[in-house]
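Participant: Next come the structures, one after another.
Each value in this text was obtained by applying a stated rule to the coordinates, not by laboratory testing. Everything numeric here is computed off the predicted structure, so don't read it as measured data. Cβ atoms are built from the backbone, for glycine too; each structure is taken alone.
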Structure P
Amino acid sequence: MPIKKYCSYTGCRVLLDEDVKYCDRHKKQTREHKASRDREYKRNRDDNKEQDFYRSTTWVNTREGAMSYYFGIDIFEYYTTGMIVEATTGHHIVPIKEDWSKRYDANNLIPLTEKSHQYIHNEYEKGNKKQMQDILFEMKIKFFMDYRVGVQKTFETL
């Protein structure tokens, strides 16, 4: 007999298979509530300039170019664990809120997984920003030295 559990919605006693989170009624209700929260969050954001930038064709092309220079792998994961993992995010080492002029600078971009991206931002928030930025720039240089790829310009700007 398969293992059953209750619907995850508070107070709901509908039994479901263990791999199902919500019953049909609460699945729809939860999805609508999340969509409403997301709309409200987006409406109240105060970084519209940055969000418009991330939706621009120029950014998408820049990001894809940077990803391809590094074979689409997470450079941070590669040099910290030795694992080759597909990158999903283009991270600005120097945040664009701090230096808007570096938003399209390939030397300021590093491909990461979402996990690595969150880890790096947590380090930034802990006060280790400069140290982490130095590590990321060093990893980019090491990748270039190891594989002779990954750079669109010289590292003089670093």
Structure Q
Amino acid sequence: MNKSRNKLFSAERNDVSEEFRFLLNSKSQRVTGPRLEILRVLKESRDPMTISEIHGKVKNKNMDLATVYRTVNLFYENNIVCEIDFKDEFKRYELLYDRNHHHHIVCRKCRKIENVDTCILNELEKFLTEKGYSEITHSLEFFGICSECRKN
């Protein structure tokens, strides 16, 4: 992950709203109430969220589902969020900028999601950069049965 991205959400910055304004401005995007609110919801979430989950957490109950969908899609197109597919019927999203790069493991029985903080693919990305590629991304998700479900 680009080190400058992590600086956007550094612990030194106290005003989260100001962080989000800076982030949107750095992507040449307008700062609007709904955009700030959706960024707040994503920042507060520990796990990747579906569009419906994001919609359920916004404080402005007048914000419709279509606004959430369009805003998250705009964030995805501007590399503000990543899209995660856990092989169910819902795509999930999480902020790219306030977390270190990681993957996930999903329990196939209870659907519990855990972060996998180790990524051995960073060396491969470095190799591909040396071969002349840029803006390289990857997505890797694991599926298994968690220890709780194995006990039952």
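Participant: Looking at structures P, Q, which one was log10 I(q)/I(0) by the Debye sum over Cα atoms at q = 0.16 Å⁻¹, for residues 49-88 alone calculated from, given that it came out as -0.49?
Facilitator: Details: P: -0.49; Q: -0.42.
Computed on structure P.
Participant: Matching task: -15000 is the computed value of helix-only ellipticity at 222 nm (-39500 (n - 2.57) for each DSSP H run of 4 or more, over all residues; to 500). Pick the structure from P, Q. Before the final figure, lay out each step's value.
Facilitator: Numbers: P: -15000; Q: -11500.
The value was obtained from structure P.
Participant: In terms of distance in nm of label points 7 Å out along Cα→Cβ at positions 25 and 57, which of structures P, Q is highest?
Facilitator: Working: P: 4.9; Q: 2.6.
Evaluating distance in nm of label points 7 Å out along Cα→Cβ at positions 25 and 57 on every structure, the highest lands on P.
Participant: Of structures P, Q, which gives -0.33, -0.88 when log10 I(q)/I(0) by the Debye sum over Cα atoms at q = 0.09, 0.15 Å⁻¹ is computed from the coordinates? If you can, show how the numbers build up before the last one.
Facilitator: Values: P: -0.45, -0.87; Q: -0.33, -0.88.
Traced to structure Q.
Participant: So if we calculate mean count of other Cβ atoms within 10 Å over residues 41-48 for every structure here (P, Q), which label has the highest result?
Facilitator: Details: P: 8.6; Q: 16.1.
When mean count of other Cβ atoms within 10 Å over residues 41-48 is calculated for P, Q, structure Q comes out on top.
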